[in-house]
1. Can you spot which of I, II the value 1.21 was calculated from, given it is Cα Rg over 2.2 N^0.38 Å, for residues 6-53 alone?
2. On Cα Rg over 2.2 N^0.38 Å, which of the structures labelled I, II is highest?
3. Can you spot which of I, II the value 19.1 was calculated from, given it is mean count of other Cβ atoms within 10 Å over residues 30-37?
4. Could you figure out which one of I, II the value -30500 for helix-only ellipticity at 222 nm (-39500 (n - 2.57) for each DSSP H run of 4 or more, over all residues; to 500) was computed from?
5. Taking relative contact order in percent (Cα under 8 Å, 6 or more apart) from the coordinates of each of I, II, which one would give 23?
6. Which structure, out of I, II, was distance in nm of label points 7 Å out along Cα→Cβ at positions 14 and 38 calculated from, if the result is 2.2?
7. Between I, II, which one scores greatest on mean count of other Cβ atoms within 10 Å over residues 22-29?
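The numbers here are math on the coordinates, done by the rules we state, and not lab data. Since the model is a prediction, treat every value here as computed from it, not as a measurement. Cβ atoms are built from the backbone, for glycine too; each structure is taken alone.
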Structure I
């Protein structure tokens, strides 16, 4: 299998998974399900950024992916804390 074919197939699979998670985020039965779905979408986006970095040989995509991962993690923590306690701060 050619590397280009592998990357295209991986991109298609990740795109389909993103749409499945988007469906779960919109229709999800509860708020925690929606939070997990949005977190998975963020993780898939992160994988796509790293895939772009590998394909194009640009380290800038890795830097963007690291920052995006930190923002994704912090937003998930904040939303989870809000859902649990009803407020964000202490």
Structure II
């Protein structure tokens, strides 16, 4: 299992478009991939579940990858989050 904590730095947080990008990338991997915000953790493979976390600008999330391709999944999803954080 690999975990990484990230701060959402863009101005609007995780709304429909970024969560769809996250979910599409997460679906490429066999590993279980979750996003945790506060006490709630959901599958990162579901846009609807990601939206339910209500992650806003400045919030901190934890990305959790667990499975046979967890390393590459974490690397690629980290790049997705970095790209999201560059948007305004």
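1. Working: I: 1.21; II: 1.08.
Value 1.21 for Cα Rg over 2.2 N^0.38 Å, for residues 6-53 alone corresponds to I out of I, II.
2. Values: I: 1.29; II: 0.95.
Once Cα Rg over 2.2 N^0.38 Å is worked out for each structure, I has the highest.
3. Details: I: 14.8; II: 19.1.
Source structure for this number: II.
4. Details: I: -30500; II: -11500.
Source structure: I.
5. On the way: I: 23; II: 44.
Among I, II, the structure yielding 23 for relative contact order in percent (Cα under 8 Å, 6 or more apart) is I.
6. Derived from I, not from the others.
7. Details: I: 12.8; II: 18.0.
Comparing I, II, the top value of mean count of other Cβ atoms within 10 Å over residues 22-29 belongs to II.
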